[in-house]
Structure P
Amino acid sequence: MTGGPSRVLRLATRGSAQASAQATAVAEAIAQATDHEVELVFVETSGDVRADVPLHTIGGQGVFVKEVQRAVLDGRADLAVHSAKDVPSTPADGLVIGAFTHRRDPRDALVGRRLDELDEGAVVATGSVRRRALLVRARPDLAFAELRGNIGTRLTRIPEGGAIVMAVAALEILGMTDRIAEALPVDDFVPAVGQGCVAVECRTDDTDALAALAAVDHAPTRHAVETERAFLAELGSGCSLPVGAHVAGARMHTFLADVERGISVADELALDGGAGDLEIARAAARSAHAAVG
């Protein structure tokens, strides 16, 4: 005697090309690893609606995830898929991150010109205060312009003689890495927490969804991203400073800046690969916060 058909899991996602491609990859991985079918549920977020407003003025982290999370909490979907860098370090009530998928290339990249090819005073377009603060450390002469919109739109807005900054992983998922002029090394240009990784949430009491996500969770990526998130969480949910953290193997790179005061601190830390890495990350956050005042 055989059991009935497996439950169809509904996966909530933003509708952008990048988000759709990420969600499709997750859906295919779940379907391949389990006996569940997966359907996509498209959700519009406040970050998508207000695409003409700088991210740091409308809430920064969280503006691309709250409505997607709400779809799961309201029962319109069973899973919520996000770029991990967009997920706040404070867990949403009733939800748990059931999977961190295998990380893609975490680096930032310049599209247009390489860093050493930019003339003095050249314009670099990016909506990220972290990316601006890191570039200023390397090239104090650069000027900056805001950049929002989907990837296709951003690629049409390369300043004349300048560049835009993109996540390599975003271009990878869309098969557009040929547009990259230079991928920036993580030790000098520390990525956002979770950059390159996709996080998938479900309700804390949904055992079917939790089991399905366990089948696609990538343990090394989970450890790395949870360590990075511990660094961010220690700074506090109200922290609006440019911040980055990236774990690769037994090393962690961190960055924190106070742009108004012109102070920044970057560090490289040794990790032990176990649960103690979370406290190493928290201690690093306290040290960095003290250094920038």
Structure Q
Amino acid sequence: MNVARDPAGLPEAQRAVAVGTFDGVHRGHLHVIDAARKAGLRTAVVTFDPHPRTVLGGRVELLATLQRRLELLADAGVEDVLVVPFDEELASLPAEEFAEQMLRAIGAATVAAGETFRFGRGREGDLDLLARLGFDVRRVPLVEGISSSRVRELLHAGEPERAATLLGRPPEVEGIVVRGDGRGRELGFPTANLDVPEGLLVPPDGVYAGSALERRAAVSIGTNPHFDGVERRVEAHLLDFDGDLYGQRLVVEIWNQIREQRRFDSLEELVAAIGDDVARTREAVRPA
């Protein structure tokens, strides 16, 4: 998949372009990409980084990093991606100029987007404008109940299984594996401690069944109250794995919550609870 941050970085071609932020690349986003693909041209995506709402004064907890978004777009069969750096200058660009500089410039003949898609200065541009400018516009009806905002709500409510039905796959959290306190290894359950990128949504505290590196994983999210921790962490114990992951990027699927985090009366009770977490992770069913 070709990825560029400037239109000149993509090879010349006639393209069918899906436009949007595509945070999480959920099932609704895939409908937009499919609409572009059906035009029979090279399938491309124009997306934005950072998320436009963060530049316009809002706060957004992302469902995926840009790197993961690009991986998911590649999995969806996208051939070219233009990542448009979103800043105040772009936000003030008139809609017609955006269409010429970011769409026409990459050979967009067809443009697919959700029917409520708006763009340009003050959100003045819409799909009707693109049609008047001569683009073959594919209006994609919104999929009822599916949005990035709804996925965030479900994750905050501690419902990763329901979030998975909207995403079409389990929700994820990712980060670089860094050194922790080493307590997991001392207890017989070594964990990969993730340095999660700022702004990425992390599910509520608890212990979850999930997976990483195609292995089941018991995932602990929280401050480790048994040891009076104060730093919120994401730690994944990969079942039947013995290897060095330090410095590696790890994408962890979150399947379902096993239990809440809590303080135990003794170290023996904690070890027994972790053993039960592992047993329940082995029996867990991957959602979606």
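Rule-based calculations on the coordinates, nothing more; no lab input. Fair warning: this is a prediction, and the values are worked out from it, not measured in the lab. Cβ atoms are built from the backbone, for glycine too; each structure is taken alone.
Quick look at the values:
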item	result
Parent structure of the calculated result -9000, given that helix-only ellipticity at 222 nm (-39500 (n - 2.57) for each DSSP H run of 4 or more, over all residues; to 500) is the read-out and P, Q the choices	P
Highest-scoring label, criterion being FRET efficiency 1/(1 + (r/R0)^6) of positions 28 and 212 (r between Cβ atoms, R0 = 30 Å, to 0.05), among P, Q	P
Per relative contact order in percent (Cα under 8 Å, 6 or more apart), the highest-valued of structures P, Q	P
Structure with the greatest value (metric mean count of other Cβ atoms within 10 Å over residues 20-27, set P, Q)	Q
Which of P, Q yields 0.05 [FRET efficiency 1/(1 + (r/R0)^6) of positions 92 and 244 (r between Cβ atoms, R0 = 30 Å, to 0.05), calculated]	Q
Which of P, Q yields 2.8 [distance in nm of label points 7 Å out along Cα→Cβ at positions 44 and 116, calculated]	Q
Structure (P, Q) behind the derived value 1.00 of FRET efficiency 1/(1 + (r/R0)^6) of positions 140 and 260 (r between Cβ atoms, R0 = 35 Å, to 0.05)	P
Entry that produces 41, 17, 17 once semi-axes √(5λ) of the Cα gyration tensor in Å is calculated, selected from P, Q	Q
